[in-house]
Every structure is written in C-alpha cells, then in structure tokens.
Structure 1
Amino acid sequence: MATMKDVAAKAGVSVFTVSSVINNYPRISPSTRDKVLKAIESLSYVPNTVARSLRTRRSGTIGVIVPFFTSANSRAFFGSVSEGIHDALRGHGYHLILSGISHVPGEEHRELENLVRKGIEGLIYAPVNCRNTVLESVNCPVVVIDRGLSGFKSDRVFNNNFESSFAAVDFLISKGRRRIAYIGRRSVFSNHRERFEGYKKALRINSIPFDERLVKSPPRADIGGGGVAFGYSACDAVLSLHADTVFCNESFGTIGVLKCARERGVHIPDDLALITYDDLEWCELFDPPLTAIRQPSYEMGRLAAELLLERIANPEAPPRKIIVKSTLIVREST
C-alpha cells in the first residue's frame, strides 16, 4: 500500500507539500498541485482520513439531508441537486455523507443527530418536517436549499418560484387561456406557496377571477404530493369544471393528467393546454412534448456547496441568499 512518502518521492516534492495538497491548503502552485494529484492517482494512494481528523480536528465530511423518499418528484430533483453538491466538493478535499429522508415523523431529527455525531464540518439541508430549534443545536455551518425554514438564519439557495410561476401562467393567458387550473401542493413548503402566489398574481393582473374550485391540492398530511394517481383524479375534477388549461406544480402528477386526458378523449393542446413544473428528461418524449419550467437543480447544488465552503472559511460573514432563475421551455403542449 502506497504511503505519503511514496507520493512525495514520485512527485519530487516534500511530504509536507503532499499533505498541504491533500488538505487543500492555499499557496500551493497549480503545477505542483497537479504533480501531486497525478502521483496520488498513479499510486492509488488513499489518505488516512481517520488519523488526519484526529490530528487536525477536521473530519473532511459534509452532511447532506434531502427528501429523496417523499415522492418521485423529490428523487428526480434532488438527485440532480446532490450531483451538483458532490462535484463542487470533490475538488476541495471533502466528501459527503448523503442522507435521504421521508416524511416519517422523527426521521429527520434522527438523521441530523447521526450526522452531528459523525463530526461533519457543514450541512446542506432541504427541510421536510424539521423546525429551526433542532438546527440551532447543530454545531456546524448550515446551508438551507430549495425551501425556507422560518426563523433560522443561514446561507440559502432557492429557485425563483414566484417569478417563474407567474411568467408561466401569464404566458398561458397570452395564448388565450382563461380557465386555468392549478394542480399540486400550495401550502406545505415555501417553494410551493410561492408558486401558488405567482399563479394567483398572473390571474389577478390579467383580470381573471380566481376560482378556488380549479385548485386541486393533496391533503396537507400527504407530503409526497400524490403523484400520478392524484394528478389523474385532479384532472378529472377540473375537466368537469370546463378547465382549458392545467398548470401542474409537480412533474409526476403531470403523468396522471396526461393519462386522464387520453382516457377522456381530451386532446392536448387543442382542448386542454398543459404546463408542468420541472423539466425532466421524459417531458420531451410525450406526444405532444410538454411545456415545462426548468429548474437549474444541478446549479443549485453546486452553489449550495460553494456557499458552505465559503462559510467554513469565513464563519463570521453575514448570511447570504442566492436565488437562481428557472427557464420556461415552450413545447407543443401549450
């Protein structure tokens, strides 16, 4: 098994320089860093992180808690977010411990405690049931991502939910649509509340009366959002109210909408226009291809990791909030 001395000999540098590169210390020239990294790779050298953490009091780990198991939508979105986090941390000497949670009461709290016991140096977190009092006991920097946590001060990375939702509904109205139904969660998380408010504002400024009957949301206790079955039943209900458009605030609910429309002989977009939040890969595969709001999920993960690294380096700096912009991808369903 290769040692740090072997790496130093192969790279033609000191053991101290190899250690500095491994610990991502500054003032190492790019050429020297490159030589050391190539030597590490060629020798398949694995740093002894346990011993290093005992000496430096640094674990070299970042905790990530995201709701992988609350719904199919979450798995698709947060998979991309996690990839962005991983790629950003990989070049800085950190590795991540990824914890996927569901909506089971108490699970979130337990995962937080487990990560703290492992000595994480920072946490990237998308809350589900947790409250700010729990996070206040976490003795490391925290970046909150995707949805807000009232009363907790931290760095944050959010999507421009309100503006993107408003722009999408305003676009539908510009195409002559008036009976626009909203399907999906609207109150459990801050991001969904903002999307619902954007929907209502677009109606208001275009002088279209808000009709509560055209809003279909799963029960508040159903954090998973209902998925395909919910989308089907919600679409069936709004079609009976003569909706000419569905704005679906969850991608897998959109599949239920499409299934219902097909079975009822409703043609998209002639009889019913359809737009969905989150532009997943399969949106282009339907007939017709779906108009969608594309969230920069990978970018959100990358930015969250970069914010956390900055916070670790400068713990006294004021909290920062980054809002990334989504893009309306117009296809044939509208």
Structure 2
Amino acid sequence: MLYWHFKAPQRQDDPSASGPTGEDGMRDPAIQLSGLTPLKAYHALRDRAEEAVARGDLATGRRLCERALDFARETGDADWCDRAYCNLAPLLVESGETAAVMPELRRILMRNGDEMSCYLAAYTLARAHDLGQEYKKAIFYARIGLDRVHRLDAPERTAACHNLMGNLLLAESRLDEACAEYEQALAATAELPPLRLALILDNIGYCRLLAGRRSDGFRLVFRSLRMLRRLGASSYQRYPHSALAFGYLEIGRCDRAARHGLTALRLAEEVGDDQSIKNALYLLGEAANLMGSPDDARRCFASLQRRFYPNHEHLTETLMAVGVRGLLNLRA
C-alpha cells in the first residue's frame, strides 16, 4: 500500500509553479507543452502524472514523470532535478526496477539538500527494501523519512510515512508498535484524502483482527471497503477483502471468508499483485479445508505451489495438515 508524492514547494521566483490550466487539460503533452519554458512544462507534466497515478494508471504516470525529469534537467537546477527524480522513483520501484534507482536516491539523501526531496528519497528507499522483504533496512530508511518529514509542515506526508512504518513493523510481527504507527498516521491530519484514509483504516482494522479485537476490526475494515467502493477504487479493494477473509476465518465463518477471498483473488489477478494473489490462495485453501472440501483446498494450495513455490514439492500436503492463519501475514 503505497502513497505517492509529487507536489513540489512553490518558489517565490516561480509564478508558474502550479502549471498551466485550462480546458485542454494537457490531453496531448507532446502538443500542449509547445512554447512552455522547461520549468512550466515540468510542473504541467508533474500534475498530469499525479492525476494518472491517482486513478491507478501507473504506466502513464511513469511516462509523464520521465518527461518531467527531462524538462527539469533542462532548467539546470539540481534541486528541481532531484525532486523530479524522486517523483519518478516510486513508479520505477513499483515496476521492479529497485536496483536501478537506489544508488541515485541514496545520493540525493546524502547530499542533505532540500528537506522534501530527502524525505521522498528516504521514503522510496524504505519502500524498495519493503518490496525486497528487507524489513530492517526498510525501517532504517523509514525512520530517516519520519525525521525529515517532522521538520516540514506536511501532515499528509507525515501520515504516509507513519503508515509505511506500520506496514514494516507489522511485517516484522511487531503488532503493538505497528498499531501505534497506524494510529499516528490517522492522527497526523484531520483532512486525509479519502483513498489514503481508507487504506489506513484497513491497516488499523487488520491489526485489530490480529489482536483479537474483532468487533473493532470488522467495523474498520468494512468502513474502508465502503469508502473504496464509493471512490470507485476497485483495485485497492483487494486489501480489505483479504483482511475480511482472514477475520471470518478467525471466527469460523468459512463461507464468508471464501467469498471475500475469491473477490480478493480476482482483484489481485487484475492488477498482477503477486503478494495479494498468494495471500488469497492461502486464505481460500484454508477456508475450503475447514469447510470439509479437501479437493478444493488442494486445488488452491497446488496453484500456490505451482505459481510461486515450484521447488517445494510437498507444500500442498504440508498446508493441508497445518493451519495457515498462524503462518500468514497479509502485510508482509
């Protein structure tokens, strides 16, 4: 669950920092950018990239950020170049290109220049290590990010960093500390954008379910799911559906767990989220096993083995014999 950061601080010597506005809406950047200064073009592309990412179109967001970086380089301003790179880097990381971006992000962080760029670099480095399941390194960079962002008047970004720290601590099975980070994310600002609020509520709800506070957990996760539905953010709904599948398994409602697990699997398949696919297959196999449907359970676990663990020949039978809920961490 990633937060995206694009907005650069406006400068007194940059009256065009908000980028051009108007009915054309930058539908064709190759045409609409003609005649703009490099800095104006950078801002226009950055804003369009933010819009693309917000609607889940990461490929378009990446292309726009790459062009924005080209224009930032034309300005010859090192700070704008760093900021433009920090806008692009999360999209590269989510595409699996972590090795290519990490040296440059470390360089930006070590330059100790613009506070916001340093925060963004630290945040993205934490996310890169998170995806590589190097949680101790990820926590190290997330702490740097928190230190940086606390120096800024940026409550939304503060919430984002606390949320990431919560994910990392939860992956390390440090439940109480993770819950505290999620609560700080929620308290960081009273005006979180609805999508971000929904994702934080899902995280807190899942923590409540893990801690045995089931009434609170279900309430928060269902609230998150309702918000995501109202927003039309279908791809993000895989997270609360997975949490609900887990929660219903915990209280023995395997039929409901299976329904939510199937929905989570379908949504995860649509966006190619391997981690969520694995979680859903674990949950569906466990639900089928507990409902007395061993053939369905074996099919789920066999699919899991075939797709993700091809060298573990006996995984299916092992999972049939043990309860997987104690082994499963939906945020790892």
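Of the structures labelled 1, 2, which one yields -23500 when helix-only ellipticity at 222 nm (-39500 (n - 2.57) for each DSSP H run of 4 or more, over all residues; to 500) is computed from its coordinates?
2
Please compute volume of the Cα convex hull per residue in Å³, for residues 95-190 alone for structures 1, 2 and give me the label with the greatest value.
With respect to volume of the Cα convex hull per residue in Å³, for residues 95-190 alone, the highest-scoring structure among 1, 2 is 1.
Work out distance in nm of label points 7 Å out along Cα→Cβ at positions 135 and 303 for each of structures 1, 2, then name the structure with the largest result.
2
Given a value of 18 for relative contact order in percent (Cα under 8 Å, 6 or more apart), point me to the structure among 1, 2 it was derived from.
1
With volume of the Cα convex hull per residue in Å³ derived from the coordinates and found to be 141, which of 1, 2 does the value describe?
Details: 1: 158; 2: 141.
Comparing all candidates, it corresponds to 2.
Among 1, 2, considering only volume of the Cα convex hull per residue in Å³, for residues 183-246 alone, which has the greatest calculated value?
Greatest value across 1, 2: structure 1.
No lab work stands behind these numbers, since they all come straight from the coordinates. Every value quoted in this text rests on a predicted model; they were computed, and no experiment measured them. Cβ atoms are built from the backbone, for glycine too; each structure is taken alone.
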